[in-house]
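Several structures are given next for inspection.
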Structure 1
Amino acid sequence: MPLRLSIRTATAASAIPREVWVRLCPAGHPFLNADFLAIIERHGAAADAWGWGARHLVASDELGRVVGLLPLYVKSHSHGDFIYDWSWAAAYRQLGREYYPKLMTCLPHTPVAGPRLLVADGPAAAGIRQALVDGARTLADRLGTSSWHVALPTENEATLLQGDGLLISHDVQFHWIDPGCGDFDGYLATFSAAKRRKVKAERRRVESSGLRLETRHGDEIDPAEWPLLHALYAATFAKFNNHAVFSAACFADLAAALGRRMVAFIARDGAIPVAVALCFRSDDVLYGRYWGCLGNFHSLHFELCFYQGIAYCLRHGLRRFEPGAGGEHKLARGFTPTAVCSAHWIGDATMRELIGRHLQLQGEAVADYRVEVAERLPFRRDCLPPPEG
């Protein structure tokens, strides 16, 4: 019997029942859940005022039961979606065409790969995923958007999307993978002697600074502390003339909702926080997201953003640490170049051909880059990790 589904849009994550998110999202995921998306939408970080218009697709069966979700946003810019398509927008302008608005499937302000077509396993799963893909392209046509993009899907989803005519772009992130070393000293033992000495010297500088380091989970941070912690985060964005999209109230609500799925590494001078690295976690992965600092403290960024996170993973049995997009400086700390991809439906045939040729060349360059930078990993030859991605 053919699958009969209805597709509708929801203009807020909070308009979709919580039990649906719980049932269709990966268990324990810090970003793919009703709380994260609903909170950042409610606080404006992913709202119309900042160029994020929620149009989440909801697939229901004949009985009205929701069987599939596809997070979707209509976007008027390219900030915070991590598909790096500014040059595409420029090409559209040069040819007298409009690139914005575009339709995005992504985790706003969050370069984390994972499922995007949220469907429960079962015999109908493939048909539901296809209905969501078809629904997104229909919505793009109806809204008059230039394109639909799926940022950082799973490998299986990328294969499905490519088979449906979407173009694939490639990128490299740097991920820490637990080599089975037990503790931080065991981890450093996998480094060459020179690289090991460098890390130890950086950590000694922080130890001798007089700063006090602490690890706090979201449910261990008093709401009254968030204005000071947020000021650190905001100061870093202001330093580079960027906009800090998350407010102190947003962080406080995320902490209350996510609890131990939020992890903060904090440096204090006496009782005053002077730096923070804000992370999130699932059952087996730590995700580094936001860094803030007031002052100039030698090696503190490396300590809070990398070494504290690795040590946390080793203490808590997390197998992977993804500290965010970009950053070749992560190589020297043992973060392995890992392949990720995104998928792109381009409505205009001419632009689709031009972008497709560009992406073919890009894919070859990214593959070469990944091999090249892997030569700079700090590990002893007998401890090199297997290729990732």
Structure 2
Amino acid sequence: MDGELLAILEQIEREKGIQKEKLIQAIEQALVVAARKIAKITNPSAEISVKIDPESGKIRAFVGGEEILSESLARIAAQTAKQVIIQKIREAEKEVIFNEFKDKVGSLISGSVYRFEKAGVVLDLLGKTEAIIPKRELSPLDSFKLGERVRAYCLEVKKDRTPQVIASRRMANFVKKLFELEVPEIYEGIVEIKSIARDAGDRTKIAVYSKDEKVDCVGACVGMRGSRVKNIVQELKGEKIDIVRYSEDPQRFIRESLSPAEVSKIVLNKEERRALVVVDKSQLSLAIGKGGQNVRLASRLTGWELDIRSKEEIEKEAEELHKLKGVGTRTVENLIKAGFQSLDSLARADIKDLSQIKGIGKRKAEEIIEQAKKMRGR
């Protein structure tokens, strides 16, 4: 058995990458228990050791420094070695799978639907391991059949009894990775995804920018006759996608983000990153969107808090500003230019910010804020 054991260990080292020395140590530790039984030792503190010669493969057991000579040792050693080897191979395979998939965190994985559980959908990843998409990480539009090929975003890999891959189809990053996969210009770094905002199962807005003037970033993402974006929409089970042209100019970016609504005017409050967006009355519902979705996604996409108002609302609110005592027409114009278009905005204003406007000092700012609060509450 001696030479045979070494040959087996060396073969495992070549094929599985498990070091022979580690296997020998594991077998030695397992044989200590066997040696205790063979020698019928009940004292738990008794010194027992087992040594396997790495050159010859010969197994020797010692109790208190004296060698145990037993025919049973060789037989038990063979059984123990087999069990340890099987266990170590399994552990090594798990380690290989874990290392392979932990590097996929933050990227797309692909698998076939293996089964459905209360916790979510389980995917078979090429027979190597399984991935679960928890219910909370599924899009409301997701509906699969057994065996269907599915892509998902790898969130986490847990090192449990078996490596467990946790995936998502709900995150905005899932859509981002689909674009990286589908659009070569993004993968090559010519077109860059600047930001993305998603209401999973309904609509996604994605802002893109081209580093090459000759490449149309939006056209690259849409593809010939919409082929590229259609493939992504199909993967998302029909979710709508708005591709927005990114701009360093906040006003231009905000206009693009609110598409398809047409914007008449934008007033920025750069310190608070708030923007008043003025649209025609006919464009108001389109700009806001169903349930406020369009403006909500645009706000997340741009990083600006957006306040959508119609021209009629602005004009009516501007009339209210003229009713402030001690505030002339020119001061009202200065207030509007500074982004204070209504009594509500004045009531929430900071004295320091207001006092910096031309024609308004600290005392005047205090009076205006106080008046605005009273008039708004009437």
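Each value in this text was obtained by applying a stated rule to the coordinates, not by laboratory testing. It should be emphasised that the depicted structure is a prediction, and the values quoted were computed from it without experimental measurement. Cβ atoms are built from the backbone, for glycine too; each structure is taken alone.
When distance in nm of label points 7 Å out along Cα→Cβ at positions 34 and 354 is computed across structures 1, 2, the figure 4.5 traces back to 1. Taking FRET efficiency 1/(1 + (r/R0)^6) of positions 58 and 226 (r between Cβ atoms, R0 = 35 Å, to 0.05) as the measure, the highest value among 1, 2 is held by 1. Quick one: helix-only ellipticity at 222 nm (-39500 (n - 2.57) for each DSSP H run of 4 or more, over all residues; to 500) came out at -13000 when computed from one of 1, 2, so which one is it? Answer for the origin of the read-out: 2. Using distance in nm of label points 7 Å out along Cα→Cβ at positions 66 and 258 for the comparison, can you identify which of 1, 2 gives the largest number? That would be structure 2.
Taking volume of the Cα convex hull per residue in Å³, for residues 50-241 alone as the criterion, the top structure among 1, 2 is 1, with the largest value. A value of 32.9 was derived for mean projected area of the Cα convex hull in nm²; which structure in 1, 2 was it taken from? Considering all the candidates, the number was obtained from 2.
Each of 1, 2 could give relative contact order in percent (Cα under 8 Å, 6 or more apart), but the derived value 8 comes from 2. Given a value of 1.2 for distance in nm of label points 7 Å out along Cα→Cβ at positions 106 and 362, point me to the structure among 1, 2 it was derived from. Of the options listed, only 1 reproduces it.
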